[in-house]
Structure P
Amino acid sequence: MASSTWIERCEERAIKACLKLANELPKKLAATARLVAHAEKSWEWKHFWIENASLWQRQDKRTQNLKGDWGPTHELVFEDWNKSEHAEQFLTALNKGMPLKLASQKTLKTLEAQLHQLAIRHFGAKGAQSESYKKQFELGEFPGAACSQNISLGFGYELEFYSWDKKSFPSQIERITQALDLVKTYSPDSYVLFQRFTKRIVPIKQKEFVSYSLQSLPGHSFINLYDRDDLDLMDDLLHENGHHHLNHYLILESPLREDPDQIYYSPWRRSLRPVRGIYHAHLTFFFALKLYHDLSVALIEERLEWPRPLTAKEKEKIFFRYAEEWVMLEYTALDLKRAIQFGQVLRAGVKLLNEMEFDRKKLGSLFAQVLKKMSISQRKKIQQLRATLKEQARLTRE
């Protein structure tokens, strides 16, 4: 499916979902849902409101049905709040001895207030902004004033850089622009996808985070612009764009069937993950493979022109990252074949996976040539990685 068709379908779905909620929610929330549906705001923001309103709807119905001893409904109420943005308030209420039903009712009131405030702050609804509203960094609700600038990506596409860091704002704009220019030059297919799926970048300054994005807010990337080098920045931008690309698909389709009895080893996390984790990783780390493959080709052909001379260490990093990603993706490709056999990857998921696998396999033709370009110590690391994965295959595939 062409990306433009995905986006059009996501836009249509957002409006329909809002209007459906308007027919199902209590009067005040229903009015807010209708306003969100018709607001002049991109579908990604509407999707965020829908996800939160759907959580309210699910939890309200379940909470009303909480009766007797702990059972499946109690479990669902607990789990949904526990993995939400409202987990802290909910768990605090429970820890103070509040019964589950009362703790859930209290959290529902907070979420309802948040939904109305989101409409006021981001969708043009009338009303006063409440001081009790919990600001959300992911929405660009920073404690102080923010800086914003649109970066033209060509063909009518624009990227918003939205930052709380005024001091670093000019230099960070320059870094992002430079990184995207290099992607456009040396990995043009990656750049075309970036144009279509990434809408906003927000910087983060936490060493424990490389970058992240939210399935509930597609198109918004949170990138560490303080502790990562220029190659990492290109990688991070494309990795998060891979999540946005996949999330468009996940919003429209049901590609997976979870099975707690079937788990797989993740080479990136070095831990066991459910099929969803492996599927996500495989389809997003493909873009790192693609980037470092394209840079490796340009480097081998001696046409890689950098804004400054690349160091020997940086050149080695390009080759190593390509080889590393190829080996790890080769491993997870086999596990995803097993997941298909187990019925965990459904028809829609198989279609998307096959499209990406067709492209991935073509990128492997460079592997032997890149290995020859690598130092002995780096080749040994790849050998060690393969040995580790061979052992994990023995433990998890038998």
Structure Q
Amino acid sequence: MTIDEQLKILTSRTDCIVSLEELREKLILSEKQNRPLRVKLGIDASGPDIHLGFAVVLRKLRQFQELGHIAVLIIGDFTGMIGDPTGRSKTRPALSEEQIKTNMARYREQIFKILIPERTEFRNNSEWLGKLSSKDIINLTSRYTVARILEREDFKNRLISNQPLYIHEILYPLFQGYDSVMVQADIELGGADQYWNLLVGRELQREFNQPEQVIITVPLLEGTDGKLKMSKSYNNYIGITEPAREIYGKIMSIPDELIIKYFWLCTNLSDDEILKLEERMRRGENPKIFKELLGKEIVTLYYSPQEADEVQKEFEAVFKLKQAPQEIPEFKLKSGTEINIVDLLVLTKSLPSKSEARRKIKEGAIEIDGKKVSDIYYVLTITDPKILKIGKHRFLKIVPE
């Protein structure tokens, strides 16, 4: 494959590249020296599940691997205990060592649904950050100015609005940038909201007399609510290891205006294929047709074409013919248990909080055995199996034991 052909693949569906010419030079040098490029990606250790939003950058990383390069995944077991403040209006809670270990064990199980294991290198940044002495930290902070740090939009906004900005948060981008120095990254990938952090790594490499990494950012993917970026924190995500029927059902619930963006960022369809779909939508074809295609493409990607066909048929049976799915996950409760509907929704992890459960009940989104529950004080007695329906696509069988 020529350098131009490689560039076309690597630069497609990206947000920003600093810089294209440097990327070309690195690819040429890599070929000349027969040395794979080291492509860095920092992993947020705040949650154990990979969702479609995070998969966007992982899929870009996979493209580098397919061209023979090495993915260097930086596990933020040290920086995770600080908490990345990016895009937040207040201090982000730090994680404990135990939380980080648990989350990363789960990440490793999922990440190879996308990445090539033999071309993936995992590094914990506690390897070097945990060993920095006071003198080392002073040396590191001497390489960057306060004025430059305060150019960050979120830091600036917090100061303007008299929100607290702590010194440990200011250190976060420096530590993340120092990761690039320690692994000698040729390229660093990240979401569009990480652009500033990635620049710090580039600038610190220059300070430490290393070649500067090329920065490539990818667009952020909005979640199922159509407003906020997909995130576990916002409970608007679609996990790549969720049951196939859950993935398909959630895709069917995304706002129509996000359909084409999901095709661009979450599928392997070609540019021409997506542009044709976009034109058909523009002409007024039913958006449901395109959601069905999108759901099948994504389920195929993370499961199989056969699974995609099956969940589509099941979805039609459930929502067109009003049948219950053939297989429903079960939750067991002691026979005779009396439980409030709000408590049940939280206990079964069907919804993340009591306030969210109350909201869904008031919206008419909760059913038991096909009948809507509109009373937040409704008490269920568990004497025989009950089918709990949450929203349009989630079912749970409550079974007495």
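The numbers here are math on the coordinates, done by the rules we state, and not lab data. Note that the coordinates shown come from a computational prediction; the quantities given were computed from them, not determined experimentally. Cβ atoms are built from the backbone, for glycine too; each structure is taken alone.
When relative contact order in percent (Cα under 8 Å, 6 or more apart) is computed for each of P, Q, the one that comes out at 14 is Q. Taking FRET efficiency 1/(1 + (r/R0)^6) of positions 99 and 339 (r between Cβ atoms, R0 = 30 Å, to 0.05) as the criterion, the top structure among P, Q is Q, with the largest value. Given a value of 3.7 for distance in nm of label points 7 Å out along Cα→Cβ at positions 243 and 379, point me to the structure among P, Q it was derived from. For distance in nm of label points 7 Å out along Cα→Cβ at positions 243 and 379, the value 3.7 is produced by structure P. Across the set P, Q, mean count of other Cβ atoms within 10 Å over residues 267-274 reaches its highest value in structure P.
State the single structure among P, Q that was used to calculate distance in nm of label points 7 Å out along Cα→Cβ at positions 131 and 179, giving 3.9.
Structure of origin is P.
Looking across P, Q, the calculation of distance in nm of label points 7 Å out along Cα→Cβ at positions 139 and 155 that yields 3.3 traces back to P.
State the single structure among P, Q that was used to calculate helix-only ellipticity at 222 nm (-39500 (n - 2.57) for each DSSP H run of 4 or more, over all residues; to 500), giving -13500. Computed on structure Q.
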